[in-house]
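Every number here is computed from the coordinates shown, using simple stated rules; none is lab data. Owing to the predicted nature of the structure, the values given are computational and were not obtained by experimental measurement. Cβ atoms are built from the backbone, for glycine too; each structure is taken alone.
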Structure 1
Amino acid sequence: MTAPPDDCLARNEWICGAYLSTRRQILLDAVVQHLQLTVVAVLLGLVVAVPLAVLARRWGWAAGPVLAVTTVLYTVPSLAMFSLLLPVYGLSAALVVAGLVLYSLTLLVRNVLAGLRAVPEETRQAARGLGYGPVRLLLTVELPLAVPAAMAGLRIATVSAVSLVTVGAIVGFGGLGNLIYAGMNTYFKAQVLTASVLCVVIAVAADLLLLGLQWLITPWTRGSRG
């Protein structure tokens, strides 16, 4: 006789292959939403952070206020942040994205600014001597040389965003966080563990992807090999 199937779902076990096979589409949808929220938030954060860092570099007096404001934003608890943004965005994915963008600014602005400040002054002078104007100097000399520091901030901001997306479950847009919160409310062990592990996998994969991208676009930082 054939043995009855091992029903780990009925026993509510932490590790359950049946959960993966029966909830495949639910997991896929949650992963896609998680990735979408993370990518959009980080890209928008970068779009905002780079001009702020450039302005802070150009006008030194602006660096203090810019860094202070972005740091204060980062200290606001996530629940409070979403509550403050609720009247503006309502219960929507935009609410989660806006919160993540604000959180990313302190990491991105600080690192982009550090990269710009690290560009040697003699390099700037040499470029000016070759006829480089301010815009060309920024785009072809300063920003490329600031990439290593900027990428360090981008990696941290991305991993942080992957984590913070889960908090969006309180408004129904938390990606894998929706499954984690629902599983915790019903003590559905397999769902909580699976969604949590997938969050970790996404964070590690994103960090490795950005590390590889940094290696590709910054060949001058690679150590010489004997």
Structure 2
Amino acid sequence: MRVRAGGADSDGIQLEPLKEQTMVDFKLEIVVLPVSDIDRSKDFYTRLGFREDVDYAGPDGFRVVHFTPPGSAASIIIGSHVTDAAPGSAQGVHFVVDDITAAREQLLAAGVEVSEVFHDAGGVFHHEGTTGRVAGPHPSRQSYGSFLSFQDPDGNGFVLQEVTQRIPGRVGQVVYGSVAEVEQALRDAATAHGEYEKELGHEDADWPVWYAGHMARAAGLQVPSEG
């Protein structure tokens, strides 16, 4: 991440001249969730399909359980003596899915009590609580526009948000959740590249470069146009 620093402060004192600085990346890695019964919560998140990475028990009742949701670069931690927040007090934690209807069916199959899919009356982000909720997904299935909510056994509140296309520049790296996702991305690129070669009128010797750009754009990276 690059920023510019310098200028004058509010008192008019001249600061260092403007210059570009390279900032250290700040990547959201962990959300600590306060729970009252660790094993009950472990069962809940396991049923959701979260991968258990660590279950560490230390002295004096200290315990850390680390879970990673499917396809996520960030994780959650539950345990004892890891937070002084009240169990159930974490609210508004969002998970992103690319098919909110299918995700809801999976949650129901796992025995989770979940809301109906909804969108916001304003058409952008949802309001607090149930204010502005309109039943059903966004009318045009607009990316970022459809939601559902659920809770864990302690009442920690979660929202699923459907994102099918990222805002340009929003993605800094591409993460595929499975071999099947990589295969599908390659097949989509192959189909699109076939159309591109028809326009060219000959084979494209630099097809790896074209594939890479197409797959990156499809995943939401901001890269130069194909051609």
Computing Cα extents along the principal axes in Å, for residues 30-93 alone gives 34, 24, 20 for which of 1, 2? 2
Given 0.95 for FRET efficiency 1/(1 + (r/R0)^6) of positions 86 and 126 (r between Cβ atoms, R0 = 41 Å, to 0.05), calculated: source structure among 1, 2: 2
Distance in nm of label points 7 Å out along Cα→Cβ at positions 38 and 134 - structure with the largest value, from 1, 2: 2
Kindly point out which one of 1, 2 the value -7500 was derived from, the read-out being helix-only ellipticity at 222 nm (-39500 (n - 2.57) for each DSSP H run of 4 or more, over all residues; to 500). 2
Thinking only about relative contact order in percent (Cα under 8 Å, 6 or more apart), which of 1, 2 has the largest value? 1
